[in-house]
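Below you'll find a set of structures to go through.
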Structure I
Amino acid sequence: MDDLYREVIIEHYKNPSYRGHLDPHDIQFADNNPLCGDHIEITLQTAADGTVKDARFDGHGCAISQASADLLVESIIGKPLDEVKQLNKEHILDMLGIELGPVRLKCALLSLKVLKAGVYGLGEASDSLVE
């Protein structure tokens, strides 16, 4: 089963469906993982009813960080911002489907940290956002 999930990760890393930048956008946030140099920026367009109308990510880094960003962005389109605010690390881990050590966990959770900081309108992202 791990091989199937690894294939999904590689596919989203090599051929991300949601890489890019939305202009105009309502929400934008970016952050880095200082341990490895991964960088993620997420832009969102929201609808009047508070749902995510469209979303994109951009950045660079390892396969885990980039694939998790693509999977996360795909998963939030059409969802209410209140629901997006409730996402946690289990959402990311379920999408990735493989066991991750502490270093790779930081890579996988960077996109969630960036997303939540943007949705909450924070000036700085914090690891506590992804618990």
Structure II
Amino acid sequence: MIDLSYILIILLSALSIAVIVLFYQLQNVKKELLEVKEFNSKLFSRLTSLMQDMQSVSSAAVGIDQKVNQISEHVHHLDVRQDEIDVREQSEKPIQQAIALIERGASLDEIVENCGLSVAEAELLFRIHRGQD
């Protein structure tokens, strides 16, 4: 029979080998864990940088939005002013046409007929512009 001490020596040797293998595996796992921690640290740093960039872009977008709103309001104001000018010019055209006709010697009836003015308007223009001669 095999002596019990040989069995114990074999078991202790196997156990020692297993402990050594586990130790080396633990060292490898520890090394990989450090690499993962380093990689995570780099990722976190990059993420922080990207978040700062996003905040900058967001702030710039808010500023641009405010400027666009100001420009839009200004354009609207200019549109309103242009409409007012257009209306004024349209209302002044018959009067300007009537004045030109009066200066060329047209009659009161011709002014009323050609310019679309009322008789009272035509008479007023007639008196003002004929009176200048």
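For the set I, II, ranking by distance in nm of label points 7 Å out along Cα→Cβ at positions 52 and 116 places II highest.
Ranked by relative contact order in percent (Cα under 8 Å, 6 or more apart), structures I, II are led by I, which has the greatest value. Have a look at I, II and say which one yields 15.6 for mean count of other Cβ atoms within 10 Å over residues 12-19, as calculated. It traces back to I. Here mean count of other Cβ atoms within 10 Å over residues 28-35 has been calculated and equals 10.0, so which of I, II was it run on? Only structure II yields this read-out. Have a look at I, II and say which one yields -13500 for helix-only ellipticity at 222 nm (-39500 (n - 2.57) for each DSSP H run of 4 or more, over all residues; to 500), as calculated. It traces back to I.
A value of 62 was computed for volume of the Cα convex hull per residue in Å³, for residues 44-107 alone; which of I, II is the source structure? Structure of origin is II. If Cα Rg over 2.2 N^0.38 Å is computed to be 0.96, which of I, II is the source? Working through the options, I get structure I.
Using mean count of other Cβ atoms within 10 Å over residues 60-67 for the comparison, can you identify which of I, II gives the largest number? Intermediate values should be presented prior to the final figure.
On the way: I: 20.9; II: 10.0.
If we compare mean count of other Cβ atoms within 10 Å over residues 60-67 over I, II, the biggest value is for I.
Read-outs: derived from the displayed coordinates by stated rules, not from any lab. As the structure is a prediction and not an experimental result, all values here were calculated from the model. Cβ atoms are built from the backbone, for glycine too; each structure is taken alone.
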